[in-house]
Structure formats: C-alpha cells, structure tokens
1. Have a look at P, Q and say which one yields 12.9, 40 for Rg and Dmax of the Cα atoms in Å, for residues 1-80 alone, as calculated.
2. With Kirkwood radius over Cα pairs in Å computed per structure, which member of P, Q shows the largest figure?
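Coordinate-derived values only; no laboratory data. Worth saying up front: this structure is predicted, and the values here are computed from it rather than measured.
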Structure P
Amino acid sequence: MIRVEPVTLEFNGIRLEPLAPHHADGLRAAACDGQLWKLRVTSVPEPDDVAAYIGRALEMPDRLAFAVVDVSSDAVIGTTSYHDILPQVDRVEIGWTWYAKSRQRSHVNTSCKLLLLSHAFDTLGCGVVGLRTDIFNHASQAAIERLGAKKDGVIRHNALRRDGTVRDTVMYSILRGEWPAIKAQLHYRLSLHAAERD
C-alpha cells in the first residue's frame, strides 16, 4: 500500500516543493503572467483568491499540492498536485497543474511530469497514475497524450467549471508496466529540448 507524504523533488532546473502559504506572492505573479484565470477550462485562481486557493489545496485530505519553482531564480512559476490518492489500490492522479504563460511550451511540464511520475512509480510503488482534464481543454489533452498516457474514457457531466457550467472529464492513465518506455521517451524529449537551447 502506497504512502504519499510531503516531499521536495528537483530535476532539470525545476523544484517541486510542498505548497505553503508563503508561496502566495509567487503564485499570484505566475497567474498574472498571461491572466490565466480568464481561461474557462483551467483551475487557475484570480489574483485576489490565491491565498484561499492555497488554503483549499492544503485542506483536501487526498491531495498533495506542490509549488513549481525555477531553481535558478527561485521564482514560483506554477503549481501541480498528486490528488485522488487511493492507497488501497496504489493509485494517484496528477493534476491541478498550471504554469505561468511564459513557461508553457517549454521543458517545465515535461520535467515536472518526469519528477512526479518517477516518484510515483519508482519510489512510492504506484500501480497506476491517472490524469484528467476538461473535454474542451484540447491543449491539456494533447500534452497528456504526448506523455504516453492512454485514454480511459470520458466521464460525462462530472464537475463544475468556474463559470457554473458542468464539464465532461477526459480520463487517462499510465500503468506501472508502461512506465519504463514512457520514462525513456520523456528523457529523450528533454534531451532534444536541451539541444535546441544550446
């Protein structure tokens, strides 16, 4: 049975540290980079709601939220979480993920997913890791599929959006047996990105 506890993870210039109230100013700046709260299909808080957003994340009993920190500048550039943690079946999900607009389409998401998936499979011993997104969040679906996750299906009429409409949720998963190939592919993608930056 897995045991998910607060941990700090670091790789490729990115640090994931347990989300805490002192991250509020950095998270607010990250949200303002692109006015991300205006996107209908994400969970990004409005600037005035960041402290409450962190508070809600910390109160959820089956969630471990992280601040995403750029190691070189020590700037908070987003957040991500383990959630819907089910120790009895060795399952976690990765979600509640968003990054400052200037960090999107960079090495950040791949690095974060590699950290979280490696910890889930290689340290915690998960049998499966799930991911989910809004049916209209096509960018998120494409990013999840690029990871190598398999689409499990769609849960219709599943959750409220911030505007009060009800979303359909697209569910994905990665099984432990699929992880070695996916891990190798993620490292390969990061090596290509590093070569492009050089």
Structure Q
Amino acid sequence: MNEIAPVTLELNGIRLEPLAPHHAAGLRAAAMDGELWKLRVTSVPEPDQIDQYIFKGIEMRPSRFAFAVIDMDSGEVIGTTSYHDVLPAIARLEIGYTWYAKRCQRSHVNTTAKLLLLTHAFETLDCALVGLRTDNFNHASQAAIERLGAKKDGVLRHHALRRDGTVRDTVMYSITRGEWPEIAAHLRYKLAQRPIVALPRAIQETPC
C-alpha cells in the first residue's frame, strides 16, 4: 500500500480537501443544518465542539485522514468524511466519520464522495480492501453502504459507546480490490442516471 499524502479530490462539483482549522465555521453551519448532533446513531459533534473535532482529526494522522466536503459552486463546507483505521502492513483502510448537512442528504454528494475516496484508495494507494462500518440501528447508513455494492462482513456485538452512554453493535462492510472495477462502473452509472443539480445553500441570517 502506498503512503497516504494530503490530496484534494474533485468530481461533479464536489471537492474533498484535507480538513483544517479554517473549515470550522463552515463545518459548524453544516452540523447546525438539521441539528445533526441530536441524532442518536451518529457521532456528529455539537457546534461548540467543532474546533476540537477538527483538531482531533488532524492529530490522529497517520491512522486517520479527514477531509472537508466542499460544494464547489457555493464554496460552502457541506460535511466531512475520512480515511481511518489505516493499516499499511495489510493494505487496508476504512472510510467513515462521514456526515453531511441535512440539505445535502439524499443527493449526489455521498455517492460522489465515496467514488472519489474509493477510486483513490484502490487506484492510487493500492489498497487490498476498504472497510465501512455503522451503528446497528442506523438503517439509513446501512442501506447507503449496501447501495454502494459493499459486502456485509458481519456484526461486532457490544462494540462501541454511543454519545448517550449506551453500547452499540457495529455492522461491518467491505469492498475488495477484485470487486472494485465492477463497483466503480456501477457507481459511475448511477451518477450518470441522475442529473447533478445545484445544492441548496445554507440559510443566511438577516441582521435585524
């Protein structure tokens, strides 16, 4: 597996760039769109924790590489995603820590970002396997991962704490290097079938 270096990836008006402190205000606005931190089955930080969240994402390198997800049309930060649990010795990494502003969900954003990350992982980093994981009660995330074409490996029971102190089971998925060409063709086909429309912009507060 090749070494992961800072990289910017672009497709369909979406840009992934290394997460940095200057993304804090945009990421805070993305989290507030839908009050995502209130969702029990995700780990979206509260608005006042965004700076710490970004710092931790940077501090965790080289085991995690975090990206800001940018709408290239507006320049707005609309979410974040990461490579994590990077294991160069066995050419394996996972994609996760992924969340988007509510207004960008159920759009082309997630499929585009996953295509960018998977393409880079298999075709540049030369990964043998890419994993994905989610909460056992996050059925929307499980469905999204399965739509990518990932195979379900199983469930790790009593695996991790949720923000409310309960312990979750974790559903594990993966894509192998041999499966990637077919999955890549499928993802490109899916994106070609739906029009790439401009994303709604964040609501700007008007001064009184």
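1. The structure behind it is P.
2. Q
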